[in-house]
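Just so it is clear, none of the values below were taken in a lab; they were calculated from the coordinates. Since the model is a prediction, treat every value here as computed from it, not as a measurement. Cβ atoms are built from the backbone, for glycine too; each structure is taken alone.
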Structure I
């Protein structure tokens, strides 16, 4: 059975019979985990093993795990600082900042791969325009070239740990105040200004550093009337054609209120897929996920199947071996001591 286009979630620490039935549906291709799905490292590893045993090829298992406040698993995992701290390290010492970004990517990737997870949705490559509370300290920097440098190093670190990088939120979420979880933001800048936000993607795509991109639920009304997640202009013309990106495209969560005005969840999923997305996450709404799975039962895109298949994690280091290694111990200690540095006292 091939991977379908829907990524959904589950409620608890283990799979219920209803979860198993839904995850076996042909339209399902992935599972995204949240803090509510985590009790301990051992429980998480068992859950992922159970999920992977449901299908062949196995479902993609993902989690939002950037560091800072966007880190679903904490106890038993290294608490990675927000990427704005890495940007500050770069301002202090460029080489040290690049090393910190690479180390953060490796640490996140290694700890997630040790429990069998395929994807940590990171890095966030939005620019720090100083206006977006939902992005805030998640951004590396305001300077597109610095963001490109650090995101590239972060992606290299993830790749060395056996995990593909997923850059987000294309073409850029940092210049709007509104939170797309709650309402539909409108970015009123012209195309020339938005080019700055896309500079990091140009570098990442050119270097072959990322295997996937996540789009933003934002309307850039000087360019196109549709949110980027539903826009063939942004996905096909800009990302695919101009930037030459051949990897997988995820839209952001379709349950977010920003998308509510674009029909039923099934209609929204179709809009995103027709615009060029390969996978559509639908979270925290089981009825909506079921509706989308039913509506997309006959959906198939051979190119998407190839792109998604490339996102499975590679290698599998035993957690005990990882934690005993000099590299993990050195990087873990370095990040833990960052909180003692006064120049990094900022909101996570």
Structure II
């Protein structure tokens, strides 16, 4: 059975978190003399001399309406990368515990684990980029605190089979972290809707992709109130700056515009999926539920450098397991995608 108290690091469970001035005071006042701020203001906007809300409640309340999740079940990080790091630091004892990854996958899971001296076990996806459940069962041991899944997956673009993910959630009693950074470009149902069913589920999303806010660095984790509470104990007190909070609040009012951008990007993805296979240089275009395509070509490094000389930057993923001679191509604007196609037509 899933037991959160046994899963969390004892020192984190017993941690008395840093209490900031804004944590201790709730409400509004006329005079703020509690946080050692510069009372004269700032060279920018006057209110930037004040520390931001450490728990970003205004953003969480707007997100709750969009995502259908209680604000208490939402954690905001300085990008999803901070969410990943906080999860590892909260649950994994350095030098003792381990996490399981399913490559090819997003690289920051391993980087964060290595920084925190947490062992990484790898169970490669199958040839069709799906979970190898028997191998996962064999890899998990008493010190495996979490399994990271990315769906739609980066760099392959495909979604993981939902039944296999549910089997993992039902039979593994550590944390299952599902990174849904690209879920908005997919027709797959988000696992955020299943939080109440799985107490060991953590879902990561981001405002960097579909919402177009990569420069603001705001990622989201959705989980039980208990897990979110533990993460809030570990994070820095003011991890999302006020400028980012202000801009995110404005962006969250533009759901219709975001949906239109998603529609256009998916339409352009479908155009590339249709036209790329007809080019001599292209050997295979892998199915994608994301805003990019993994494309197998005859000589990935040579094609990469050729495109670079044309002023077009793609990502060579040839060194990644199961992605030999493959380029990851982000879906650009209509004009950018046409320029890419024209360049590849001239490659010889």
For mean count of other Cβ atoms within 10 Å over residues 137-144, which of the structures I, II scores highest?
I
Once mean count of other Cβ atoms within 10 Å over residues 49-56 is calculated for every structure in I, II, which label goes with the largest value?
II
For volume of the Cα convex hull per residue in Å³, the calculated result is 117, so let me know which of I, II that is.
I
Structure responsible for 23.1, with mean count of other Cβ atoms within 10 Å over residues 25-32 calculated and labels I, II on offer
I
If you rank structures I, II by distance in nm of label points 7 Å out along Cα→Cβ at positions 169 and 217, which sits at the top with the largest value?
II
